[in-house]
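Trainee: Before anything else, here is the set of structures, which you'll find just below.
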Structure I
Amino acid sequence: MKTYIALLRGINVGGHKKVPMTVLRDLLTTAGFQKVQTYIQSGNVIFQSTAEVSELEKTIQNLILNHFGFEVSVIVKTNQELQAILNNCPFSEERKMESYFIMLSAIPDHNLVDDVAKITYENEEVIIKNDALYFYSSTGYGRTKFNMNTYERKLKVIGTSRNYKTMLKLLSLSSY
């Protein structure tokens, strides 16, 4: 059995797409996932399975759609993949701790990445490496002009973001 981290996009935000973590754990356990645990309400699930990543993403999406009645984007990573994303952060250690890590559903086409690199905002920095987008804002995430929907549309991928502390916690919880 392999350990995985499922990252659900856009649940339990502003009263939309409510997914209670206890119900999600039960759904995944009933579906045959092992050692299912969740971390905070924003859609982080650690579990074990013998299935492949693409199958896991579709299974979790279908479980949520069938039970809750709405679609949710799901990105599944291993501990090693998540650790590599954290390790490959191009920012200084100080900035890294204030950064957001956006896991992408695929490595975007390099021509699209080059086009997106032309988008700049004052006090904000975006760097795309492989299947991750790294975001730093000196004024804080709440005051940023950065919009993930714009990047998803232009890169033709789906992404879901986590902050530094959440990344560390997910790595810790999935290190068994």
Structure II
Amino acid sequence: MKKNILSFGLLSGLIVSLMILVTVIVCYNSKEFSGSMVLGFTIMILAFSFIFVGVKNYRDKFNNGIITFGKAFKIGILIALIASTMYVIVWLIAYYGFIPDYLDKYSAHAIAQAKADGSTPAELNKTIEEMSSYKEMYKSPILVILLTYMEILPIGIIISILSALILKGKTIKDI
């Protein structure tokens, strides 16, 4: 089970880690942040599809085609934790090592976008306050880690639950 979890966790982590690097480089250099969230979450879901594959692989190859919800969820969540941890580590290296002004650029973009969208003064102030709040939180590496986990791990948890629900019990061919 450990080898299965590690293999699929590392594969999923490699995909999300490459995604974050490419997305950050493109957005940081082009100063165009629009659309990167949709692309980022799409790639996260694609990477986390290996949770389903990993659970199915374990069920079919190592557990005689049967798995409980609990065991399937455990495998899925461990794969998600490995991938999410890789994502967090890559973000920390990128942020602190290469793009420490990323949040300044992102904040400027968000404020400019709010102005371009015709935000009311109250809405604009809210955006400015939110960006200031993020900048304040990003002064603490612990909060950076927690915020980064909050970005990716919930998706892994949801996909782990769905995979466990779909794959619990007998193999699909036996149903």
Structure III
Amino acid sequence: MRYVIVSVLKDDCGNFNNNLRKEVLEKFKARSSKLPAHFTIKSPFESDDIFELEETLDKFCVSHTKASYKVDGYDHFDDRVIFMKVFMSSLGQKVHNELIDELNKINYINFSKEDGKDKTFHITISSKKIKSIFNELWHYVNLIPCNFNCSFNNICIYKWVDNTWVLHKEYLLK
């Protein structure tokens, strides 16, 4: 089974991102992830049994507190991905790095530079075949103010079922 680990935004920032993604899909036909507004903790991976992962996240969330972060403005990865910029607080970075350390102990989870401790935290707006419309899309999103205070308060496992991501389990940081 294919899984991904994310932190979902459920507040005003999450609604803003979900609505903006719908808007750019309608206006530009620019698609994004089938996940709700989120930042990625671990990119998709395969496993037949995630019991160890579930236990690890249960224990982690009991011993770690939620942390704040700021979302302010936009950025991009070349002309491939447009995203909202995340400025993780020092506590949020500490919680995230400790989570990566714990997840690294699980043999079927391996982190790359892009999704490990040194990742660029971001909330994707558009990432599917946008090269030909990049400049127009980039100009459009930059006209829309984007400034939010957020909380890194959950860790969610999604699984790939019938060509979409379905919530498997949510864990709440204390």
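No value in this document is a laboratory result; all are computed from the given coordinates. Computed from a prediction, not measured in an experiment: that's the story for all the values here. Cβ atoms are built from the backbone, for glycine too; each structure is taken alone.
Trainee: Of the structures labelled I, II, III, one was used to calculate semi-axes √(5λ) of the Cα gyration tensor in Å, for residues 24-103 alone, giving 35, 14, 8. Name it.
Mentor: Values: I: 27, 14, 12; II: 35, 14, 8; III: 28, 19, 10.
Source structure: II.
Trainee: Figure out for me which of the structures I, II, III the number 94 belongs to, where volume of the Cα convex hull per residue in Å³, for residues 112-159 alone was derived from the coordinates.
Mentor: II
Trainee: Among I, II, III, considering only distance in nm of label points 7 Å out along Cα→Cβ at positions 48 and 80, which has the greatest calculated value?
Mentor: Greatest value across I, II, III: structure III.
Trainee: Distance in nm of label points 7 Å out along Cα→Cβ at positions 72 and 96 computed as 3.0: which structure among I, II, III?
Mentor: Values: I: 3.0; II: 3.9; III: 1.5.
This figure was derived from I.
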